[in-house]
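No value in this document is a laboratory result; all are computed from the given coordinates. Just so you know, these numbers come straight off a predicted model, no measurement behind them. Cβ atoms are built from the backbone, for glycine too; each structure is taken alone.
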Structure I
Amino acid sequence: MKSKVTLLVALLCLGLNSFAQNEAECGTKLSIFHEYVKAKNYDAAYEPWMFVRTTCPKFNNAIHIDGEKILKHKIDNSTGAEQAGYINDLMKLWDEKLVNFPAKAKQGEVLADKAQLMYDYRKELGLSDLEVYNAFDEAFTKDKANFKNPKGLYTYFSLMVDLYDADQKSAQDLFNKYDDVVEKVDEEVANYSEDLNELIEKEEAGTALTSKEEKYKKYYSSYLDAYDKIGGSINSKLGERANCENLIPLYTKDFEAHKTDAVWLQRAAAKMSEKECTSDPLFFKLVNAYHDLNPSANSAYYLGILKDKEGKSNEALKYYEQALSLETDDYKKAKLYSRIGDKLKGKGNYPKARTYYREALKLNPSNGRPHLQIASMYAASANNCGDSAFNKRAVFWLAADEAAKAGRVDPTLKSHAAQSAASYKAKAPQKSDIFAEGNAGSKISIGCWIGSSVTVPSI
């Protein structure tokens, strides 16, 4: 018995000693491969990295951070079966991170990254569009909350369009996936906008951001810019596949089967509204069925559209106001204010439109589009809101200032806002006009609906 205990203790000590030796060697080799990676000598880093990865898989997250760089280098510098091996190993490395460092990895993010890698190298891996699409779909289905990559979301939808064009997916599959992805993009835009709004409000109040806040502002802005770009790309990819000629027969055919499905009714009504199919009787059926089933901000807004179509502007506005009263989410409410402002602007009701645009800006100050809309209304009113030729042109300074605000608060509009502001300034009085008028530095009151003032620039 004594000898058995002695043997057990000896084996335990041997195991602990071996473990300690492995830990020490892993620490040494980690330092070696990390220094090689810092020097971008990825080939030299490969062997010590593989030792640590296989011997001490939970030793340090650098195994995955540096390992990704090493394997991407190997992928870029290999071909054929060797390259495919490295591609598969990178996907395996991401799976290992989920197991060994779960606090530093999200399932949806990992699965989406793997799907994107499969897409980028689908020819090398011999994968079909359907196989790659299914990989993206797994990520979206299993962990949609952490499937946030803008590029991945676009690729996911783009593959659906390609499969639809190849008759491997139905029109309903296509439109459902469009709604899924667009709703996800809108959700992420809302989240990043909320974070950015706090910083924009601080800046607009005249308080300088800290260096940390500046970094966050840049981070939030870059994502909003990326989502804005892919939002446009998604709509371009969908293109004419979702025109009224395709939508109306599809929704007419499926209406009876889905007339008690609030989500289906809302999506169908939204798509027909978006594609300007609102004159068809089907839109009336969809909207009323949706409102009866689930009175909401969306259904009230669509009823307002119907009243607008009937030429009943006052009744339409009542429904729009009802939509606003029913909406509790600030981001969605801001979108409603902006949409109603667009309708009022289209009817030439500039004072009321500006009121709605300003309400939108209060709720979502990092969306610069309402500023551009207000600027365009100022510019369109220049000839009616001044008592002299000079003062009429001075309205363009107001328009330029409003357009500049759009670029200042909204990263997605920076270039467009700058071009608009420059265009308005070019139409405003120039230095020679100010010199001739002799009113540099004076304040000009702008009448009519604008009801504001502008200071003449010094020369």
Structure II
Amino acid sequence: MSKLWGGRFTKQTNHLVDEYTASIGFDQKLAEEDIQGSLAHVTMLGKCGILPLEDVETIKGGLNKVLEKIRKGEIEFSVSDEDIHMNVEKNLIAEIGPVGGKLHTGRSRNDQVATDMHLYLRKRVVELSGMLYELQKALIGQARDNLDTIVPGYTHLQRAQPILFAHHLMAYVSMFQRDIERLMDSYKRINVLPLGAGALAGTTFPIDRHFVAEQLQFDRVYENSLDAVSDRDFILEFLSHASIIMMHLSRLSEELVLWSSTEFNFIELDDAFCTGSSIMPQKKNPDVPELVRGKTGRVYGNLMGLLTVLKSLPLAYNKDMQEDKEGMFDTVATLEGALQLFAPMIATMKVNKPRMREAVNKDFSNATDIADFLVGKGLPFRQAHEVIGKTVLYCIQNGKYLLDLTMEEFKQFSPLFDDAIYQVLQPETVVNARNVYGGTATDQVADAIKRSEVLLRMTEQWLEEHQ
């Protein structure tokens, strides 16, 4: 059967060309968006008097029938029809006859596919924001339950200072808040209508692009027809944001893997989110965070792949741009899969509070507070730093921790020490001494949780307005 565009050609397309250039294997994911855009387009054609209203109603009825069949899995997509647009049109003509061929009046596949991707990504950005919102709720829930749980804080993966476990979790809440805000901001650039730009120069038909934008709930239309069909910045922006989200998930994954090891034993992931070994029956493997950590690379690759595709393309459309879809689809699927698992995995995570406390009691992460104590007594910080360095060395050489030292031992390093040092060195004192905005003191973390709950309500409102 000849192509819908085959009038200029004298030969059938080589079947290898059909297979190589066809995109229906992956762009069939855009079926609903393609028909959604077509319904708005044909409604506009009728409103502007470009098509008779009788034809418009026939086409709309046919499109809805094709959509119903697609949803039921009753349509077999054909490689010979190349892409989702041509497959839909072929099925529409089969459904209602030659009048279906009028649907493409005043548009090109170039502005059509761009519209489909705007519609697709607009919906997914809202869905992914909602999933990040659920993950934030899970983290905040764990933080609220662990306002009294002290854990070693690390730099260079070496114990540094004691912090609240809630404070650590709230750091990720802040990261994911930025991710949500980036997605929300990108929505403004996704929600722009390219339809009506034609192949590159617009159309001779008296169309109403703003009417179509209203029908499809786009905020505005592209100002320049060349830009409308060649712009993929909105996909690049999404892939960039997705890469940052995956980086944040990967960092949290790394910590979950470490914390659930026997060496740390800070947490236990629920059995529902772990797997076992085929040979070692005692094993409980944190496969979900490990795989999320691993899949981060493919999302980075999708971003770099599209940047490379676009880097030398002249205006306007080029077949290279067919490569914009698979990476976008894969990134959406990868993010959705990770976020769907992460929220319940965090919510059901068990925290080993005694083990965390034991870890804090058996390290030197309270050393900085001794230096601050001596500074408060009038000793310059650099001298205090040296005193504490020698004190820690003495403890290491004698198998002790700072709270194990007698007052006599303390005074051999500085006469400024007194009994108050024992209270200063208590983990609770160390934590609550950081009573500054953004610090790890209990009051500050409790306030941070309250502020995050306000942001959650703002996100919830945005989601309701955009769903």
ask   = Once mean count of other Cβ atoms within 10 Å over residues 30-37 is calculated for every structure in I, II, which label goes with the largest value?
value = II
remark   = Working back from 100, 51, 39 (Cα extents along the principal axes in Å, computed), options I, II, answer is structure II
query = Of structures I, II, which gives -25500 when helix-only ellipticity at 222 nm (-39500 (n - 2.57) for each DSSP H run of 4 or more, over all residues; to 500) is computed from the coordinates?
reply = I
key: Of the structures I, II, the one that 54, 33, 14 was derived from, the read-out being Cα extents along the principal axes in Å, for residues 294-397 alone   = I
inquiry  = Quick check: 6.5 is what I get for mean projected area of the Cα convex hull in nm², for residues 222-277 alone, calculated from one of I, II. Which structure matches?
reply    = II
query = Upon calculation of mean projected area of the Cα convex hull in nm², for residues 182-317 alone from the atomic coordinates, which of the structures I, II produces 12.5?
reply = II
inquiry  = Ranked on mean count of other Cβ atoms within 10 Å over residues 134-141, which label among I, II comes first with the largest value?
reply    = II
inquiry  = As an exercise: distance in nm of label points 7 Å out along Cα→Cβ at positions 78 and 422, calculated from one structure in I, II, equals 4.9. Which structure is it?
reply    = I
task = Compute relative contact order in percent (Cα under 8 Å, 6 or more apart) for each of I, II and report the one that scores greatest.
result = II
